[in-house]
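Structures follow.
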Structure P
Amino acid sequence: MDMSSSVESELAAIRPLDELERAHLDDALGWVASGAQLYRVQKPATPPKHLVSYFAVIDSEYVLLVDHRNAQLWLPTGGHVEPDESPRTTVVRELEEELGLVVEVDQIGPPVMVTVTETVGLTRGHTDVSLWYAVTVSREAELSYDPAEFHSVRWFHFSEVPLERSDPHMGRFLEKLRGVAADCGASAS
């Protein structure tokens, strides 16, 4: 399966929460079908619209967020999908790079949500097409993170996430997670 087909398959697994997500899904599907370059090939924004895998590390009704230095927001972990890399492979790679957690690709479930968002913060000005995955990890798991990339990492109860200083779609994502079965992703330790 070629990478465009792989991304289309990931998008096809998403059931939109609302009209906004339906619009984002339609935009993302049209973008992939257009034959446009999907992957960032030069930092920070070439091409100006590119694919990202977000992955919310969750434990019951808790989510692990990182205080991201560049974005200046509390965000789920994630990263840009590399050329010829599937979005789920990005999740596996970035979990290890950003948090020191090791999982296998086949442990990653389908994406929960898609967003098409203009970036903010120090690298603002481009569009991220973000596939949002959920990865189940115990809050007791040992984490290691790069302090050059994140000020800190912290578990938040869903009801205590600082939505005013997070991704603009975080509240909708948490609402969607509440509706997803308890086992919605990979288990790591």
Structure Q
Amino acid sequence: MKVTKTRLADVLLIEPDVFADERGFFMESFNAGKFEQAVGRRVSFVQDNHSRSHANVLRGLHYQIQQPQAKLVRVIVGRIFDVVVDLRRASPTFGQWVAEALSAENKRQVWVPEGFAHGFLVLSEEAEVEYKTSDYYAPEYERCIAWNDPDLAIPWPLKAAPVLSAKDRAGSSLRSSEWFD
């Protein structure tokens, strides 16, 4: 497993070892011991989520202000532009973001610790995204930052208008959002 630090402290790009031959491939998508060594702490995952989306669907930027969720994100079908935003008020990278291309082909994963917002744009015709979470989904604590917030200025690689949920269309600006202490 190869682990690469991103420019946001604690957000990691994880590339599993993949063993391929004429039959296909094998990879260990998760190993608790190796993962905890990479992130430097014990993490208990309590929920696995799986979404399927079509081209130009943009989900995010989501987080839970209470019961914050850390996430381990991977793509099993298709390709996405995955974005993580630092919402930790005391962090030197507060309000900054990082993006990674995740795909079924490259098998990369992104570790999103608590204190960050997360979202993605589907770049392929369809994409299926799986992610583990460290706490349960709590809709009463869920918050959404506008995907097109001018203070973030994320250059989403859109080929058409994004397909958004009502929640994502109503996202707040970074400045008016709740942050983590």
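No value in this document is a laboratory result; all are computed from the given coordinates. All values reported here derive from a predicted model rather than from experimental measurement. Cβ atoms are built from the backbone, for glycine too; each structure is taken alone.
Some notes on this structure:
- Across the set P, Q, distance in nm of label points 7 Å out along Cα→Cβ at positions 23 and 87 reaches its highest value in structure Q.
- In this comparison of P, Q, the computed figure 15.2, 44 for Rg and Dmax of the Cα atoms in Å is attributed to P.
- Of the structures P, Q, the one that -7500 was derived from, the read-out being helix-only ellipticity at 222 nm (-39500 (n - 2.57) for each DSSP H run of 4 or more, over all residues; to 500): P
- Source structure (of P, Q) for Kirkwood radius over Cα pairs in Å, for residues 7-94 alone, computed value 14.5: P
- Structures P, Q were shown, and Rg and Dmax of the Cα atoms in Å, for residues 47-110 alone at 13.1, 37 was computed from Q.
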